[in-house]
Structures are given as C-alpha cells and as structure tokens.
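Next up, some structures in structure tokens.
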Structure 1
C-alpha cells in the first residue's frame, strides 16, 4: 500500500482514499458517541454552523472543543461523553483539527475517520477494499501531532501486516505534547481519563466513514469485514 502522511495544509488535491486521524480527541469522542448510541455525527465547518444546525434541530446534541459554551450540550471529551445516553441521537461536532481535516477531503471517494480506539477496524476496511493508495491526514498541530502520526503509521502498517505490534506506536502517542497538555489540564473541557481513553487500542469493533448527505458531511459507523478474511492472513 502506498501511504502518504500529510497535514491539512499540505492537501493540494482530493485524494482517492483518505484516513483522517485525530486521536486526542475528536475521533475518539466520535467513537464513544456511536458506542453510546448515536445514530450519526454531523461534522460542522464552524461554531456558527454548529449552532445553526442545533437551532434548526433542537433534539440534536452539539459539542465543541474547549470549555462549555452557550448553545452547546457538551464538550469534546471522551471521559465526559462516555456516561451520556445518546440512543438514536444526531450529534453535531466541531473541533479545531479533526472535523477540519475531514471536511478538507470531503471530495475523496472514501473518507475514514480514525483514532487508536478503531485502528484495527479501520485497517481492515483498507485491507478488504484493496486500497492501494491512501492519504493519512495528520490533523493535530499543523500536521506535526505525534499521537496522530503514530496512529496513522500503525493503521498503515496493520493494513498490510496484520500482526504489527502496537506498543511502540502507543508509547509515542502517550509521550506526545497533546497527552501532556491534557494530563496537566492545559486544555480546557477535559476529563482526567481522556488520555487513557484515547490510547485504548481497538476499544470498538467498527470503523467510521464520512460521506456527503444533503450538503452536510456526515459520519456513520461502517460494517467491518470479519477478521478472518484472507487478506489478513
């Protein structure tokens, strides 16, 4: 598999297949939202768009980075979201990196959004669909986020080598700037368990695919082929 690892600003054309990685915390949060029963996640392009969507759909749940703010139901924290009942709900998500990265590649034929919690499921989709050229979008820190790069490289390796050991990739993510800032409380709207939750390898069995629906970029869970498929052997 030909894998490229690019920051958002380096995307000069729409890739055929894109894996948008935001470990801490957008797509870990999205994974938890689905695990807590969410039906779909609308990726908003701005805070104003998120609030406008919420105003038109009062039953939707809106979340954002940083501290709580008027109009938003919660913040971008897996530790806070994991106790919420989102059964059948639509979530509107706006973050500084993950949602921006997904919207930047909305013209791609396949857009997967990922973190460590759905790493194997994401790699399995790439394997079984025979994706030869994949662009991994490193969303954090202008493409320099070590936790996102480590996760992207791990998924790329797993897509071709099913027995890849995750330990070194997780170690890099745990030592990242984002992990340190979350642990020290530098980033607002966080829970003490956020770092640990973001580093839970393969916590969930699904992948997440973003597609355009009625002019919106919508994230949904994706059925993942059985792990015994021939490509994984």
Structure 2
C-alpha cells in the first residue's frame, strides 16, 4: 500500500529536522506543506530531501492539510497520515494508526491521548475544549470520541477523496471533519497513543482564542448538520 505522511508546518524550523529524521525510519513517503513560514522550515526540508509544497500565503491548518490530501488523491495514495510539524506525534506509533485501515475496520483512525492517559495530556484550557467537543460530538452523532482535536490521524482512499474533493473545513478542522465523516456513514475509530509536549513553534490555538475557537467550530458543525448528507452527494456529482 502506498502511504503518505502529510506534515502541515508553520515556522517549525526548531523541530522539523528531528521529526523528518524520525519519520524517514518508518519507510513511508513524506510531504511537508509549508504554510507561509517566515523562518527556514522549507529550506531545512529541502536540504533533507523531503518534498515540500510552499503555499503562497498562510492558509491556516485547514487549507494546509487539504493541500496534502489533494496531493495524496492526485498521486493515488492508499493511506494518508497527518502528523504535526511540532514534534508532538511519535512516528513509532504510526503503525497503530494504519492497522485498522489495512484490516478494513476503519476509514479514519484518530490517535487519542485520552484512552490510556499516558504521555503529554495538553494544557488545561485545551483539555476543557477537548471535553466540550467530545460531548458535542456525542450529542450530535451518539459516538464517543475522546480526543476530537487530535491532529494525529490516518485516512483511507475513500476519506482522502472526500477531503480532497468534497469537503474539508478551512479553520480548526479536526472536530468538524469527524462529525462530517460520522454523518456520512464513514467508519471512524480511535487508538491509544502517547504524545510529547510541543518541541517548538507556537500553537494555533492560544488561550485568548480558545472561546472564539469553540464558538466558531460549534457553529460550523451545526451548519454542516443542516446541510445534510444529500448536499454533499449532489455536490460531488
């Protein structure tokens, strides 16, 4: 199976080299989406023979990741795995993500730090947001997702096609994309992983933006629900 690692990166020069070195040990293809970085992120990747797409401006995490999915779709990859560029995701755990997909048990697999609760558990403010979105997703879909903001995710070809051509949220896409997949009858599964504290860079979700983040994503999820499954089926045609 052809497997692509998608790494969205914005000013991650302090952590990207070590991440690349560790990912190369996993024997998969790498693609860095340089989201308008002003530091040497792109240069470091090129010096280490990693494919890079340099976006002309900062699109945010949603636009950067969807660029990776469009590349994965165009190049006929079977599995795409999202790994953050800040070093929080352990490449050794990639096998845990792809196993349910290879076995046909899941369309998307999320690496959750809250199943066994080992490793870095995130900041207090972010944990509050995670619990809120977990509850909201349960209310809307009757499915418990313990780590809905996790960016450590793997998708099969079917989900790659959806994210590349049909629908992918522009801002803070993780919770919203989960709800969309569940509403359109895709199989979403979580596996336990351990995460590491951010090795560099600055989080896109900072304290003063947390309320804005929660409100915006909540409205986006509700609007997506009002559109319904048929809206996306017609749009795809």
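Just so it is clear, none of the values below were taken in a lab; they were calculated from the coordinates. Here the structure is a predicted model, which is why all the values come from computation and not from measurement. Cβ atoms are built from the backbone, for glycine too; each structure is taken alone.
Numbers for the structure displayed
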| item | result |
| --- | --- |
| Of the structures 1, 2, the one that 3.3 was derived from, the read-out being distance in nm of label points 7 Å out along Cα→Cβ at positions 10 and 218 | 1 |
| Structures 1, 2, by distance in nm of label points 7 Å out along Cα→Cβ at positions 106 and 170: label with the highest value | 1 |
| helix-only ellipticity at 222 nm (-39500 (n - 2.57) for each DSSP H run of 4 or more, over all residues; to 500) derived as -13500 - corresponding label from 1, 2 | 2 |
| Structure with the greatest value (metric relative contact order in percent (Cα under 8 Å, 6 or more apart), set 1, 2) | 1 |
| Top of 1, 2 by distance in nm of label points 7 Å out along Cα→Cβ at positions 50 and 194, largest first | 2 |
